[in-house]
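Following are the structures in question.
None of the figures in this text is laboratory data; all of them are computed from the coordinates on show. Keep in mind it's a predicted model, so treat the numbers as computed, not measured. Cβ atoms are built from the backbone, for glycine too; each structure is taken alone.
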Structure P
């Protein structure tokens, strides 16, 4: 996810128009669905044995939502006519926060929580086409319905990836076993059976295809996880603190002024590939260091 944002933001504009980058962009497009899916899967996993109190998770999700809005506030031009339109822009963090809140709501249904999640999944995927024409006149609300209002993401169908991850945990516990093979086959059917879907070329096809790739990738990751050496502690740390890494590197790119402008405006799409790679490494190292500090803080709090 850090590499994708670095490449899309800083790679020279001419290189972004080349055939190889357009091909790479398809795989970049699998990162956000995977992030949503993992968030849903992990939430279901940590609440499988026993339900957890909703309030701590809700507080974290509200902080994520607040950060998402603050990232788009045009602080240097607050009184411009388009300032609040920009501030209402919905991006991945907004959708991720709402997805988490919907899962918290579904958990209140107890043993029916998977049925509630399945119903929500059908709603947010099945109504994507209809939501493209929804318009209330309230910009703050309309931004969540579709991208026609200027948003980069919308609840329809992005919430569905998180809900699908939540449901997958019901079927598979993440180990390399027979159920893993079942999830892999199901993912393959979703990814490759698009010509036979009831929505050829339609919005649900976008969701189903990417969900299929994410499910297959999850199984492949599970199959090699136990074979990884102890030298992958940094990667496991990145996984545990993935939300923090996500927020931090987005803030570094789009919000934190260095020295007067954020990196997005200070550098722009002007860099060759090797420089973009160095920027990616720097963003990842700083984000990972803050993730490590966050884990240390939680350990100190636990034993204090």
Structure Q
């Protein structure tokens, strides 16, 4: 059966308020940037011509409507997006450091994204997707946690490839132990794991990345692990292959969405190929493209609206 969607993702959608200069009175100005990791990933996939759909919940407020309009504008199917009349859309204020790294303050006590119930999820969207993507932030609290678990069962039963980005945000968890437990839960289901250098150390307890990856391979038997190393590039661990590709040096404004841009790019590359028989050349091409795309997004503010065009990425690789 031909599936209608390339990728359906489930999780949080929120507004990232990023610093944008000062007013004439000397007050800080913040720009309301639509965000949320799963939707950032879909935004990049849409830029690459993939058919995508999103499942999640926002408030029936001005920010929720802004988010709905934004994803529809960029071609993400919003039929799985629920609006909550009582709970507001989650907000995050992003403080950017001089090196482009950042720190978040979240307004999510609760936020609408946490309140998605199992009976509100359109499981037909998942059954109709070639690949299902999720993160841990839909598992911080009930009822969204149970809804995510059910979605994973449906995705597995429907024969979807399953992709997981833990996207560790410590302030959003009631305890660090619960964060670890939910990361481990996700790893039991996924075929593709995208994980950052600090997350691999957190989950495996190993300082050495290679030992950490080996621990995950031995424990969860994940077919493809993609390790991001910030400006240093990325690595792919697949069967008995390890492929590494360096990063691209550009003038970074902020790193918001870089990991998600990388993730969307790699998923698009994987969907073009036979996942069960990836070659070293396949992995090299996938990583090179994803590293370039991730470098480009760091030269702009925000994520969903800032995804690079395919031509821009190819141009950077050539140069």
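Suppose you compute distance in nm of label points 7 Å out along Cα→Cβ at positions 179 and 267 for every structure in P, Q: which one lands on 2.3? Derived from Q, not from the others. Across the set P, Q, FRET efficiency 1/(1 + (r/R0)^6) of positions 19 and 171 (r between Cβ atoms, R0 = 35 Å, to 0.05) reaches its highest value in structure Q.
Comparison across structures P, Q (criterion: mean count of other Cβ atoms within 10 Å over residues 3-10) gives the highest value for Q.
Which structure, out of P, Q, was log10 I(q)/I(0) by the Debye sum over Cα atoms at q = 0.18, 0.21, 0.23 Å⁻¹, for residues 211-258 alone derived from, given a value of -0.64, -0.77, -0.84?
Going through each structure in turn, the value belongs to Q.
Looking at volume of the Cα convex hull per residue in Å³ for structures P, Q, the greatest value goes to P. Which one of P, Q has helix-only ellipticity at 222 nm (-39500 (n - 2.57) for each DSSP H run of 4 or more, over all residues; to 500), as calculated from the coordinates, equal to -11500? That value comes from structure Q.
For the read-out relative contact order in percent (Cα under 8 Å, 6 or more apart), a value of 17 was computed from one structure; give its label from P, Q. Source structure for this number: Q.
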